[in-house]
Structure formats: C-alpha cells, structure tokens
Structure 1
Amino acid sequence: MKTVLVTGASGQLGKCIQKLAEKEDTIDWLFMDSSEIDITSTSDLSMCFGNKQIDYCINCAAYTNVEKAESDKEKAFSINAEAVKNLAEICQKHKTVLIHISTDYVFDGTSTSHYKEDDKTNPINVYGASKLKGEQYIQNTIGYHFIFRTSWLYSEYGHNFYKTILNKAAENATLNITTAQKGTPTNANHLAELLVQIIKEENENYGLYHYSNAGETTWHGFAKEILRVSNKCNEVILNEDNSYKTIAERPEYSVLDKTKLKTNFEVEVASWQDAVLELYNNN
C-alpha cells in the first residue's frame, strides 16, 4: 500500500483530496496542515519522514495572499520557496515523489497565446516570484517530481471567488468585477482527481505541467457564469470594471496551454463553464 503525505491539508485543494481519499482504501493517506507540520522547519520534516516511508508528497501548503505578499515578501518566500526547497531535499533523501502546486502568476501576462510550460517566466508580483523560486528549487534538487501550474482555483471549501460571488448574491449586492484580466477558472476538485489518478497509476512522466479547466474568460465573465448557473442573475447588479485597483500587479493574460498534460496523462479537461455547473449541482 502506497503512503501519501498531503501538506497544507486544510486548504481548499487539500480538502478536495481528502474528499476523494474517503473512497481510496488502497492508499494510506497522511493529511497534515500547518499546525501539524511546519514545512519551513527541517526538523519537523525529518521527524515526519523518519517515522515511515512516504511514497508521495503532495504539497498544497502555500502563501496565497497575493495582495499581502507585496508587504510580506519575507514570509511569502519562506513558505513558497525556502520551505519548498526543504521538501524537495527531504523527498530526494527518502526517494519520495514530490507533487507540487504552482501558479499562472509566474508569467507577466504579455502573451497573446496560451502559455506553454517552456515559455519565458517573468513574474510581476511577489507571490508569482516566490512560487517561481519554489519551482526552481524543486527542478534543481529532485528528479522525480511533478509541478502543476494552475489558475483561479475555486471549490466548495475555503475562501475563493466562487463562494464570494454566491455569498454576495445572497446579500443582493452590487458588484463591480474587473474585465482587465483574462485567464481560466479551475475547479479544485478536478485538479485533485488528476493528482490521485497519477498516484494510483504510478505515472512516471515527471516534470512541469499546466493544469486548468478549458477555455478562457475574465473575472467578470466568471462571476456572470456563477450567477447564471445558480439562477441568481436577478438578485445582483453586476457591473464591468476595467480599472479595478490592486496592490499587486496582475498578469492581464494567463491562459495555460494543456497540450503536454493531455499527451502524457491521457486526461480529459472539462470546460470551465461545465466545471462551474458541476460544482454548483454537486453542492
């Protein structure tokens, strides 16, 4: 039986994996959040990995507050880069396959076509820079790794755009949502399914991949679709806003190309619209 450690288990992706794990009795799962393991601590990691052989480590732990990272650069790099280096080193030592989650924000958004894995990176905010550094540490430390860049992650868990829009609809709010960024919303449940599939199949096509749902939209388009599938269009005034101000600069275009993913994993990628509908219908 394979043993799989999931760090950052209390985040939305971690919880999506936990939901799937309930049906996977052929895997011994170890779910740990930041209160149970501090991935910035080499002693914490040594103790965890020394207790039993871990076959896979899915790292869902991350500093994800894009806005706050601009003024909290040291902490962002500590969690998204230096801690990831610690994980890569301990996984390499114990021959553990490392599965790591990264972001579309490693790109600057100046492209006019879907970003491929080998396209030039150029993060324009601290969050993106810290996540890119984490990627580089993994690539320079351990051969048996999977890095998945994803985008606009949402689910029924935690704090995310999907839940925010539904909550605002319940308040009959007026919303001004930006049209200045184009990307792809990603149902975290779908990403979780891919990760579990890779482990079950013991896939060894290691490397860097892009994963998001298919298609592209703006944050305004995403909000509009959430309201449509939940039949709440008449309960919210939804305005377009192309001048929405943020502390952190955001890439204007960050749609990810999934050709390599589809080739190496033979996986079907649902459209982002179908993914939104599926989540709403299942909850």
Structure 2
Amino acid sequence: MPSQFHFISGMPRAGSTLLAAVLNQNPRFRAGMTSPLADILGVALAEASGKNDFAHAVTDAQRTAMLRGLVQSFYADAPADGVVFDTSRLWCSRLPLLAALFPQAKVIACVRQLPWVLDSMERLVRQQPVNVSKVFRYDTNTTVYSRVEALTDPRGMVGFGFQATKDAFYGQYAPGHLLLLTYESLVRDPEAAMRAVYQFLGEPWFAHDFDHLAYAADEFDARVGLPGLHTVRPKLAAVERATVLPREIFARFLHESFWMDPKNNVSGIPVI
C-alpha cells in the first residue's frame, strides 16, 4: 500500500492529464487520467447509507473504515514508499469525505479560463466529423450552441467540474488541503508551477523533463468518441491560437475565472 494518497481534480481540458504525465516522471509517484475510484466510493457510500434498509447496522466508524479500505485496496499494488495521485472531477465535491478518510491528503484542482475549456472541447468535436461522442449522448443533431449548453449544464462535463471546483474553493476544508493549478501557468512556466506543487505537497523536488512527456489513453478516448481527449504532446509549451467559438459564446464565459480575483480568495487558497 502506498505511503501517501493525494488527489487531482478540477475542470476538464485544464491540464489534469498533463499534470499526471509530469508527475509520473518521478519514480516515487503514480498518476494517470480519471479513474473509476470516486464513482466506486459513491456507490459504496450510498449503499451504506439511508438508501439501504440495513444502513442502521453500519456505524460511522465502520463506514469510514470501509471507504478508506476501498481506496487502499484499489492501489494495493503500489509501492509501499510511493505516492499515489488519483484523478477525478468528483474529488473537488468531496473534500469533507477526503478529510475524513485521509486527513493528510492534498487536492490539486486544475483550472483554466472557461472559454478556452469550451474551445478545446469544440476543437475535439470538429476533428471527428464522421463520428459522434458519448459526451453528447450520441446526438447527431447538435450545433456549437447546443454543445456548449450541454457541456456547461450543472451536470454536464464542464459545468459539474467548474461548480465542484468552486464548491471546494469556497468550502471550509480548502485551507491546507486545496491548491488551484492554472493551465496557463503550467504550460508557460512548467518548472515554476511544478516547484509550487511540490512545495504544497511537502515533497522533495524532482527534476522533470518537460520536453519529453508521454501519456495517451487511445482506447478510452475512442470509446467516448473523442480521440485525443487524453493525449499529451511530447513537449510542454503554450500554444497561441484563435478561438473556434462564436464571439458571443466566448464573451459569455470570459469573466467566470473566480480564482483570478483576490477578493474571492478569503481563505488564502494557493493559486498557481
């Protein structure tokens, strides 16, 4: 069982897979794309709670031990002196649970300006003109407008991640447990960003090679109908480009980056 668990969360298309690819260069670390662990815990928690008629026989101590054991068992093959980073957009919505299960755990929430998240998703869609995506429930009659509405719905792929990140940011469990890592910082000055991450984690610095990264999940991406969703370019660098979104859509979400306004950060959450 690994010596330490940490968690990666935040918004989609905001650098979580890129962060995992960088972390994986450290031989003590294990990280990857979104895992099913958070969903498994959700099912177990529901069945051990009021949903089950026999929940009265389960104490809070038993429930805590069971859920902690699920996480530990899921990564039972990890080295005993290693550090595991599990990734899921759900973790930001479960900071109280993580604090109860693993009080020393930290959550890195990857964030990016919302219009560019939507732009990145739209680009993936347009690269597959003869395919349809599970993200949009295989609906073939969509437009950029309806796709944006679906993505930003509170239960949509982007909307949920965005609101969960806000939930964590403003919540009582954030101080000492949460760090917001901006996509812009990670791609423009990766060493400075990663040094801040290591400091937050309390881990000794490891010299990363930002010019030779490797990560892909081709089978998963093909199944959801968005090839390239989790493919990381070999060299970490900022790419300047014009948006593919209509101007009114881009403008609609331009000022939603709550982490950029110091007045919102009353708890002093580190933002890189």
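Bear in mind these aren't lab numbers, they're just calculated from the coordinates by the rules spelled out. Remember, it's a predicted structure, so these values are computed and weren't measured experimentally. Cβ atoms are built from the backbone, for glycine too; each structure is taken alone.
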> When FRET efficiency 1/(1 + (r/R0)^6) of positions 80 and 184 (r between Cβ atoms, R0 = 25 Å, to 0.05) is calculated for each of the structures 1, 2, which structure yields the highest value?
Replying inline: 1
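Taking relative contact order in percent (Cα under 8 Å, 6 or more apart) for each of 1, 2, which is largest?
Between 1, 2, the highest calculated value is found for 2.
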